[in-house]
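As structure tokens, here come the structures.
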Structure 1
């Protein structure tokens, strides 16, 4: 019985950890892609550093969303309160937490990488047509929308769990 309860908590913690971990991996990759594009432009025109920094920062939001899901999951499983209550979690409850964290884990990973690519393209717009850089910002926002949907989905499921 003890191992079954620890297994439930382990499954829940794995889901929460993947939500933040995969979202942060995607953000690191996405900001890296945008940063590589930005360095080329900044070598030519350092005055555009503020706009480049905004475009590079955008894929980093998914890591923050993953961290929010991580903390909400820990709070909802009572991990940050009564650790003994959390240790008594069933496998079924652990799987529910795991499933609730997966939209943010996968959505954060994939959308951050995609947004990094769009941000890199937007930096190319900034280089060639500086007055049209806001169009690239809007394109990045469209990808961000899907990261927000992943966040919303995970949050709704986490708050819907009966613990």
Structure 2
């Protein structure tokens, strides 16, 4: 058999239309985010509360300042959210071990349960929405999700 000619792999930064691709991804992610928010059940936690719980779930106990920085908020703007989450039993507060003046926030079992229920509801909607896709399309969406996660974690 004759050898296949070597193909040069074209990277995204070399591809024409990178700005158009970026705009298409931004629009799609925005639309999907809007739809996922709309699919949350009535009485569900708001987006800010879910972001705080998600941060604590993924990264473990954190200070208010660390959570605010990661979520791009001022710590003062989240103080009410922290108080409401604590009042609902979804997070706990304790003094930091190194600096007793600082407070460390942690997700509680009830907070994990609330977050899991919220995610499961939206995941269920999304799985149903993908029923019309082929197996290859579903795999492509999964790969795209991994790539979008990598882009989101890219340093500034």
Structure 3
């Protein structure tokens, strides 16, 4: 579970943390009301419209690989996740980011959700989008810091 501890504030849940961090960044949460609303919209879409279906599929193989019920559920879960991802790919279109040219908190959250099971990234536009988002230097620094915490705790 992600936790942010900063100046006496302790937050959990990735969406809450991204919103909090976004408050300090015009890039993540633009000051323009429309752009800001769209960034929040995509952040919530990542957590509510995409992540549950990606996780539903990913957990079947990760936690229940030998269970008969999981084997029976797998194809249906995959089909539903792919349906959601196809709609997302349509919304992305040929834009570099969900709201156009600018990377926002919505992209940060969506790319993180899409990394849960990259085998589901059969839509070329989504695979390229995730590569763009995760190839950003800030993402690479954050990932290295997170993995360092795990390495230090091991």
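Numbers below:
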| quantity | calculated |
| --- | --- |
| Value 19, calculated as relative contact order in percent (Cα under 8 Å, 6 or more apart), assigned to which of 1, 2, 3 | 2 |
| Which of 1, 2, 3 yields 54 [percent of Cα pairs over 18 Å apart, for residues 57-136 alone, calculated] | 2 |
| Parent structure of the calculated result 48, 41, 23, given that Cα extents along the principal axes in Å is the read-out and 1, 2, 3 the choices | 3 |
| If distance in nm of label points 7 Å out along Cα→Cβ at positions 33 and 121 is computed and equals 2.0, the structure in 1, 2, 3 | 2 |
| Answer label among 1, 2, 3 for the case where distance in nm of label points 7 Å out along Cα→Cβ at positions 89 and 105, calculated from the coordinates, equals 2.9 | 3 |
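None of the figures in this text is laboratory data; all of them are computed from the coordinates on show. Predicted model only: the values in this text are computed from it and were never measured. Cβ atoms are built from the backbone, for glycine too; each structure is taken alone.
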